[in-house]
Structures are given as structure tokens and as C-alpha cells.
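These notes open a run of structures that come right after.
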Structure P
Amino acid sequence: MSEVRHVKLLILGSGPAGYSAAVYAARANLNPVLITGIQQGGQLTTTTEVENWPGDPEGLTGPDLMDRMQKHAEKFDTEIIFDHINKTDLSKRPFTLTGDQATYTCDALIICTGASAKYLGMESETAFMGKGVSACATCDGFFYRNQKVAVVGGGNTAVEEALYLSNIASEVHVIHRRDSFRSEKILADRLMEKAKKRQCHFTPRPTIRRNFR
């Protein structure tokens, strides 16, 4: 049976929201305990350039920013536990959360689990995960150097990934279900500049079918 530990305040997630909550809670003497989850640092750890962070006009990388946030939380004595919660019981207090390493009970819970990659829902995605299908260009882009790649989506993440891959792959095809991007305009403009130079190709409103060959 796993260890059961009780804490006053538990924070789930180690992205910007989780670390921000930890800093405020720690400064209020609430003795927060933060559980990182599987992807420590959240989606920002896969972002190469963060240009809209106030106070850093030169920009910085996502991993650097999250490392600084973790150190900031630890400065105020936030306890950080590297674990992943896979079961919860929030029907009564104290709340009970079961992780891979231990079971936790808490009087208060702040959930900052963030977002995760969105897939198309095709069977072949699972079959080819790590074998041509990826949700992280900065993690896996090297494996597709000088190859033709496709990025599905039109938000910030998709456009950032396409811009990154344009410096690695021979061709980048951006496939989006709309005829305009939802990303920040500055990112969309950069992508269209790449398209003018034929470094990227934009396919709006595509029809994606399964290849039975």
C-alpha cells in the first residue's frame, strides 16, 4: 500500500499557473506542495522562443522561463514533488489524490493541469506515434531533417512549430481547417513570409482521408 500524506494546500501542475499559485500561496504562509505531473514545466518547455513575457524584451526560451519559475517558487519554500496523479476523490474533505509514488490528502486543491496536444483522432496516429507522428517539433524535429513534413493546426503552437521546422525540413506544409490563422498576427505574418519564399506551404480547409494503400 502506498504512503498516505496529508498537506494543507496541494497544487497540481508545474506550468506558469501552477508556479504562480505556489508563489502566492507560499508568501501567504500556506505551505503549498506542488505536484509536477508527467510534463514538468508544461507546454512551455517545448517552446523555443517566448517573446511576449513582460520584462524580457530580448525574449527567452520556454525551458529557461520554466526553470526560473520553479526557482522562484522554491525560494519561498514551496515543496515540489515529482509525481503524476492518476486518480482523485473530490467528493468529500479532505480530498484524496492517488499518484504513481504516493497517495495524498489535502484541505484545499488548486488544479493547474494546463493543456495537452490535440490529435486528429485517427487510428494511425497511435500506430505511428514516435515513428513519424509527433506533438513536439523541438523534441523530434531533428529526426525529420531535410524531409517533407506537415503541421496540422493554425494556432500559436502550430505556427511556432512550423516556423521552427522551416529551418530544418526541406518542406513544411501547414494544414488548417480554416482559411485564416488563429495565431497571433506577428506569428502568422512570419509564416506567410516563409510561404512567399516557398519555405512553407499553407493548405486551408483540407479534407483528410485515410490512406488504405
Structure Q
Amino acid sequence: MKETEQIKNTCFQNTYGLVLCGGNSSRMGTDKSMLQYYNKPQRYHVYDMLLPFCEKVFISCNAQQAKSIDAGYIFIEDAPAYNDIGPMTALLSALTLYPQKNLLLIGCDYPFLKTGELEQFSLLCKNIPASFYNQEAAIYESMLAWYPCGCFDELKRMFEAKQLSLQQLLRKYDAIKYLPTDSNSIKSIDTTAAFNEAYKLINEG
């Protein structure tokens, strides 16, 4: 109870969480959101992890995935107008429904992400976009990022101009860079070999 109260004191204000499922991974050969590192598929693990931080949490998924979402988990299906444009699909589909809400976008690709990192990250999320930052690669981790509603007009303008990179949006705003305490938290698992290694590390220590 004490931990939950502490998280509530530093939660993301006026924010809905989006668990980004993504599609079938060509390198993984399966739906990464259904990989199980813990005691449930990753889409549900991330959903439950975000609940203490956000007013509401949604699984962001395509039409096929929407058919398999377990009862008790709410979701936003990709809007047809924004299909197949990568992670921007999730943001635009959600903002169409909730234009006055800030959005915390978290991908299912990061099994080492822990609540402690989110708690620290939330302290930086005030007025402009903020993102986990990969210092080694000098890039924003756009699927571990907070997008305030104030940037949505620019997001729509970029879509209309066929500029579909969230990295570009974050750079345009000079988004706040969060350097994670644990560098593994931004490690994306994209192959079967990487999954097996991550699973072993998580479950065997």
C-alpha cells in the first residue's frame, strides 16, 4: 500500500496510458505483446504496471489483436484513417477519442522496464514531451515517452505532411531526455534469441 501511495504522489497528471502492442514481428515471428516474461503476456503485464500512474490505461492494438484482448482490459483499436504508420497510429487513434488528455506511450518491447524508472520519469513530465533517452545511440526512445496534449496539433500536421516519425516530433520539441538508472530498461527485445536470453535473466536472476 505504501508503494502505491508513493507512486500516486508522482503520477502523470491528466494522463492516459497506452500499451503499444505493435503488430507481428518479422524478426520474432510472433506477436511480441503476447510474449510472457512474467506471469502473464507482456501486454497485460505493462497494462497492470501503468495502472497506478495513469487515470486510465488502454491497450493500443490493431483489429486482429482486438479480438483476443482478455476481459477486464480496455483497449483502443487502431483507427482506419491511421493504419500502418507505426507508433504514430496509437497516438493519433487515442487523441481522436481523448484530445484533452496527455498520453504515456509504453511499448511491449521492453521487459526490463520497472515501476521505479517510471516513477522517476514522471517527475520530468510537465509541459513539453519527455522521453527515455538512449545516450549511446543518441536517440529518443519514442515508445517510452510522454506526449502532452499540447503537441497534438503538431502531430496531426506531421501526419498530413506524411512525416510519420515520432523521433522527429520529439526532436522538434527538444523533448526532455530521461536517462534511465538501469540501461536495460530501454533494451528492446526483437528476436527469439534475445527473448530467450531476457526470459532467463528475468526468471533465473
- prompt: Which of P, Q yields 23 for relative contact order in percent (Cα under 8 Å, 6 or more apart), as computed?
  reply: Q
Read-out mean count of other Cβ atoms within 10 Å over residues 124-131, computed value 10.6, structure in P, Q: P
message: Matching task: 46, 38, 37 is the computed value of Cα extents along the principal axes in Å. Pick the structure from P, Q.
response: Q
field: Value 1.2, calculated as distance in nm of label points 7 Å out along Cα→Cβ at positions 100 and 116, assigned to which of P, Q
entry: P
statement: Ranked by mean count of other Cβ atoms within 10 Å over residues 156-163, the structure on top of P, Q with the greatest value is P
- prompt: Of structures P, Q, which gives 1.7 when distance in nm of label points 7 Å out along Cα→Cβ at positions 52 and 164 is computed from the coordinates?
  reply: P
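Where a number appears in this text, it was derived from the coordinates with a stated rule and is not lab data. These numbers come from a predicted model, not from an experiment. Cβ atoms are built from the backbone, for glycine too; each structure is taken alone.
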